[in-house]
Structure 1
Amino acid sequence: MKNKFRGVGVALVTPFTRTGEIDFEGLKRLVNDIIANGVDYVVALGTTSESPTLSEEEKQAVVATVVETVNHRVPVVMGLGGPSTYDILNKIDETDFSGVDAVLSVTPYYNRPSQEGLYEHYKLISEHSPRPVILYNVCSRTSCNIEAETTLRIAADCPNVIGIKEASGRMGQIMKVAKHAPENFFVTSGDDSLTLPLIAAGVDGVISVVANAFPKAMSEMVSSALNGDFSAALKRHLDLLDLTQMCFKEGNPAGIKAYLALQGKIDYNLRLPLTPISNDLMHQMEKALKK
């Protein structure tokens, strides 16, 4: 299972039409493009999908479209998290997991639970979920950090928890988990710009935003690093560095959707409260793409 999620996963955007409806044809084209360019798995309903703006019916339709389009070519991960443990358990009971290989569950936001609360939260979810669970630590968005000791405790006690997406940016914490985690527990980067140094420190890849627009370059960088060719990986990392930094300058997914629109892959539409990036940044991105 660890090897199944080694490499590059892509946190898929949700394309919208000008009138605010989901662009399912655009989503299908995007999934086919990133698979054709070498990514290892896809993630639906992550942060980048604008999942807080999607209705439950829309979420189900997005996952069904992704599963159908992927058609068993790569694993599919589905985001399923929230601030209420029991609400998540109810959603699990109501969800069709056909074609879904694992669940990505973000830490409970707003409540700011203790480390014991996080442990009990994930223990219940792991016992209830019919699919393996991947922890998602992104404290810049949730105001809730899973400390290394808690992650390792969950990994040891909950066999249905198979890994963690670490987007805390806390290098020492991430390296400690990578060093002490059980052999069958994977650690993947949730930060595109930190992926290369984290792989050098022992993590297993990345769940990437930038790979929506640059799947081949990100796949080559990660593959080179995981195979120990850090010279080739560094070249690709530096190729992507400026593009990556611009991608997040005015927020995600506004930046990555701008790249995709400039590439002609989707129309540039977001749902409020998210708004497009500035014209100045758009011009910088366009110039960087041409370069």
Structure 2
Amino acid sequence: MTDASRPLLTVDHLTMRFGGLVAIDDVSFDAHPSEITAIIGPNGAGKTTVFNCLTGFYKPTEGMLTLNRGKRSFLLERMEGHDIAGHAGIARTFQNIRLFSAMSVLENLLVAQHRSLMAASAGSFAGLFGLPSYRHAHRTAIDKAKGWLDRVGLTHRADEDAGNLPYGDQRRLEIARAMCSDPVLLCLDEPAAGLNPRETQGLNELIVGIRKDFGTGILLIEHDMSVVMQISDHVIVLDYGRKISDGTPDQVRADPAVIRAYLGEEDEDTAVTANAAAGP
């Protein structure tokens, strides 16, 4: 398999148990470079647990999680969370926004680049004495941060505390902060939660633009089916920790197992209602 054709992420027989509770039960799927892969399912289906396993918050009970970056492969289940972000190249956002609320909007984006700045500072020596290598790295970090502020429409609020931003602006800032680490895989945990329709449409455009302009693979958890069906290339459906469907948006929304999971036992009227709700 060539580098271009192999999956960006392979989840192989992932299982996560908490005592007697099986949160994820033998789930396998692939996510590909420059594609948007959505993970959907009813509340409690195990979606965020998958993210937590991928990003090092949990160590899986069983299974392999492989991230392919260039010619290298990373076994995520064997890595610490900071190495998953720094070396494998996975960044994420959270259901509950986790910005540094007392820092400025610009500072939040600089913090995301601390690894490159620390490397340029040579253990703080270069930074302390203002050596050219550090000055160049610092200018580069600021330029990257300003570029993302412009992209998410927050340049005019760069010096404000992040915690003072309206909710929708905080959502976009969190995505910009994640992208400042130059990830190959961006994990978005319910990014449209709490957004109004105008903000949701802007979010769709931002996510699609990231995929198009940077080639970033995107793994998306989302309850808003208008987002999932509009922008996803690939949809995985979980229910009670098990994968029940895997395919294109059209294939998934027509799957009887998905209809049952969301709306109860399928009958003719239920199927019609589900397809109508999913949109054209």
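Computed from the coordinates by the stated procedures, all read-outs in this text should not be read as laboratory data. Treat the numbers as computed from the prediction; the structure is a model and nothing was measured. Cβ atoms are built from the backbone, for glycine too; each structure is taken alone.
Data overview
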read-out	value
Answer label among 1, 2 for the case where helix-only ellipticity at 222 nm (-39500 (n - 2.57) for each DSSP H run of 4 or more, over all residues; to 500), calculated from the coordinates, equals -11500	2
Read-out mean projected area of the Cα convex hull in nm², for residues 12-139 alone, computed value 10.8, structure in 1, 2	2
Comparison of 1, 2 by relative contact order in percent (Cα under 8 Å, 6 or more apart) - largest value held by	2
Given 1.6 for distance in nm of label points 7 Å out along Cα→Cβ at positions 76 and 252, calculated: source structure among 1, 2	2
Entry that produces 44 once percent of Cα pairs over 22 Å apart, for residues 68-219 alone is calculated, selected from 1, 2	2
Which of 1, 2 yields 50, 45, 35 [Cα extents along the principal axes in Å, calculated]	1
